[in-house]
Structure 1
């Protein structure tokens, strides 16, 4: 069993490998930032500065959903039986392998979101306060929540070729059943409990308000979802190993 220090070395290695796969995240990062800049101008023209600020600070967590989907799918596929051969030759537990892979996917979504947040701060809101520590922590927690939730759902799919179907549908729910784009009071009453419980909504509102109580609830959700994702993937890998 590896010590914590050695595990961190493995985690850093995996994260660097994920970030080097720029063909996965760079095109989406550029596309999402372009969309952010152009659509923000529309919100400003029709709704003013307040509407623009509401939109752009909801767009950043939305960016994490799709980037997190890419990272999670990559992690799950790499945990196929063939991909485990190398890891099983090291003194790593299955849980350590799974958590390192998922956290590497989180690093990818975090990088994309920071790219978008930089554009928000420099070119749209002209406000460095969006980089407040509580808001950066919210993004990290959201990345963990997304990765864990999608990983747990991925276990429901036996055929990895159909994995994208589940993750895309789940990603759509995370994006649109939230207040990333629309104030919660403008949504139907039956939808509001789901919106409030969505980690994307919690992260969006931490970015908008910096409210620490929301950060507390987001921490609980991130721990719950990430733990469930690791548990589910460990179960799947052990079944593959027989």
Structure 2
């Protein structure tokens, strides 16, 4: 039985839908070719990415925090070594909410210890819009998924996302206008992005492509101007807009 068949067998109770993908994960340093999607009994949406010897469980999350355990995150740069937590692992942050993160780890202590993460191969990442847990593929998955849901619930209750006014002052005027016009398309959660695409009309998708795609060169120049610096919130939103346009353009040209 192949790895992906073994994973599917473990989660068959949820009747997962599989998709063939080709997505390189910066934290695992490997490409996933298979993803399973399903909802648990409480309606929580779940994705399980399959790699050669590991899986990544991904659950939508809404929180103000950003940190990782055992992996210096390369996506949103929670990559500053903050502390080694006995029984849990090495904690990495972006140094922006350290006091809150310490309190969060304390609240999650029993759950994180229950995961018994292999410090060299397994880890957990909390983004503002997603919880990701990277595990070796010999896990039961069902048990770990239950723990993940506990973690998600506690984080959202204790550390809800903060609605902030985003500063777009660093964006060139034409790019700022594009973001303001198409802000409903700025989605970081893959689940929400898929729903948005499915529910949009052909005209809405075409209008978005025609507005953003011709500006692609200037957008890339602006994003590259950050070099090794962290992207501003405006730039991150612009990047998200480009990603969904490229996805729509690829489907349109196919």
Please state which of the structures 1, 2 yields 0.9 when distance in nm of label points 7 Å out along Cα→Cβ at positions 39 and 191 is computed from it. 2
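Name the one structure among 1, 2 that volume of the Cα convex hull per residue in Å³ of 128 was derived from.
It was calculated from structure 1.
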Kindly point out which one of 1, 2 the value -13000 was derived from, the read-out being helix-only ellipticity at 222 nm (-39500 (n - 2.57) for each DSSP H run of 4 or more, over all residues; to 500). 2
Computing relative contact order in percent (Cα under 8 Å, 6 or more apart) for each of 1, 2, which one ends up highest? 1
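Every number in this text was worked out from the coordinates using simple rules, so none of it is lab data. Predicted, not measured: the structure shown is a model, and the values here were computed from it. Cβ atoms are built from the backbone, for glycine too; each structure is taken alone.
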